[in-house]
Structure P
Amino acid sequence: MAQDEFGNQIYSNIVNVAVAMEGQQSLAFVYPNPAESTLYLDILKDVPSNEFVRVEMLQSNGRLMRTWNMAGSQVQDKIDLTGLPNGLYFLRIRIGASSTEVIKVVKE
C-alpha cells in the first residue's frame, strides 16, 4: 500500500471495467481501432428516447479526459482524437442506471 509524505495511506482512483460475457450483447462498437484522428462509436442497444447515453473517455491511468451525452435516439457518434497523445484510452459507455460497458481504444 502506498503512503504519502506524512505516512498516511493513499489509494488510487478506481475504474470499473465491464466485459460482455459470451451470449450477452455489447452495448457499443468502436471503429477503427486503433485510430489516428477519428473514432466512430455505434450504440448497439435500443435506448429509450427519454434516456441519454453517457460517454466518458479515460486515460489508461483512469484520468477522465472527456465526458459527453448522446440522446437515446442517436445511434452513432464521431469522436475527434486530434490533440490527444498517442496511447491507450478507455471509453466508458453508460445507458441508464444499470448498463455500463468499457471499451479499450488505441490512438496512434
Structure Q
Amino acid sequence: MPNILQLLAVIMAGVSVGIADSLIKRIALTGSFWSALKSPWMAVILLLILVQVSFFIFVFRRHWDLSIAGNIHIVFYSLTIILSGLLIFGEKISLTQGVGISLAMVGVVLMNI
C-alpha cells in the first residue's frame, strides 16, 4: 500500500495533465493549428506535462505498481477534465455518466484498501 506522498503525487500527476489538456482545448479553439502551437500557453502546457512525468518518476522510484498508479491517475485526470468541461467549456454530463464517475471513485478507494 502506498504512503500518502505517493498517493498525492499520482493525484497531482492526473490533475496537472488534466489542466494541460484543458489549456490545449482552450488554445485550439482560438485559431489555427499553428497558432495554437505558437501560443505562449504552450510553455505552461509543456511544464504541466513535465510535472506529471516528474510525479510518476517519484512514485515508480518507490516501487509502486503501475497498474494501481495508472488507474488512480486516470480517475483524477478524468475528474479534472470533467470539472473543466463543466465549469469552463459549459459541457454537460448525463446521469449515466455521473454514475460512472462515482463508480470510478469507489474503484480508487477499493484499490487502496
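Values quoted throughout were computed directly from the atomic coordinates according to the rules given, and no laboratory measurement underlies them. These numbers were taken from a predicted model, which means no experiment stands behind them. Cβ atoms are built from the backbone, for glycine too; each structure is taken alone.
Suppose you compute P(r) over Cα pairs in 10 Å bins from 0, in percent for every structure in P, Q: which one lands on 14, 38, 31, 15, 1? Mind showing how you got there, number by number?
Numbers: P: 13, 42, 29, 11, 5, 0; Q: 14, 38, 31, 15, 1.
Value 14, 38, 31, 15, 1 for P(r) over Cα pairs in 10 Å bins from 0, in percent corresponds to Q out of P, Q.
Given a computed value of 28 for relative contact order in percent (Cα under 8 Å, 6 or more apart), which structure among P, Q does it belong to?
Values: P: 28; Q: 39.
So the calculation was done on P.
Quick check on the output: -27000 is helix-only ellipticity at 222 nm (-39500 (n - 2.57) for each DSSP H run of 4 or more, over all residues; to 500), derived from one of P, Q. Which one produced it?
Numbers: P: 0; Q: -27000.
It was calculated from structure Q.
For structures P, Q, calculate distance in nm of label points 7 Å out along Cα→Cβ at positions 33 and 57 and state which one comes out highest.
Numbers: P: 1.4; Q: 3.1.
That would be structure Q.
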